[in-house]
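Pasting the structures in now, so scroll down.
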Structure I
Amino acid sequence: MISMEKTFRVLLALFVLYLIFEIIRKILGGSLGFESLVIGMLLANIGFSFSINQRLSEHIGWHKGKQNS
């Protein structure tokens, strides 16, 4: 069964690939409006922030549970 986290990461990666495609199209002459690209990049940034925060939280939790020898 595919976990929710894995699904989120795949969707986020697809969204970022779409944004890269649109940025290249904008550079070459035609695409979405500038505002749409900026909003898309902002949403991608928020998605990456949540992903990184979750991994960091798990890592810190691992350190808290580690026994001192």
Structure II
Amino acid sequence: MTLADYARKWHRDPLRNFAVACYEQWTMEELCAAAAAEPDATDMQRWFLSAEEWYDAVNAALLERYSTLLYRF
């Protein structure tokens, strides 16, 4: 799922949503750790997310970050 797919699936602003914030603010290591962890209750409350949406957002950001790194080389 890309960042755009996430925004469409969850009816979020494509430029201002949790997945975009994760992509812009977290490192690859932080995204990997988040994807393997339980959903963060603070993030879910602040962004009005379900656990499923939190996972989708983190994984979309992780996929986008990974794709970006692949294209650099």
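Computed from the coordinates by the stated procedures, all read-outs in this text should not be read as laboratory data. Owing to the predicted nature of the structure, the values given are computational and were not obtained by experimental measurement. Cβ atoms are built from the backbone, for glycine too; each structure is taken alone.
In terms of Cα Rg over 2.2 N^0.38 Å, which of structures I, II is highest?
Top value of Cα Rg over 2.2 N^0.38 Å, among I, II, belongs to structure I.
Starting from the value -22500: which structure in I, II was helix-only ellipticity at 222 nm (-39500 (n - 2.57) for each DSSP H run of 4 or more, over all residues; to 500) calculated from?
Clearly, the read-out refers to II.
Match the computed value 0.20 of FRET efficiency 1/(1 + (r/R0)^6) of positions 34 and 58 (r between Cβ atoms, R0 = 30 Å, to 0.05) to one of the structures I, II, and report its label.
I
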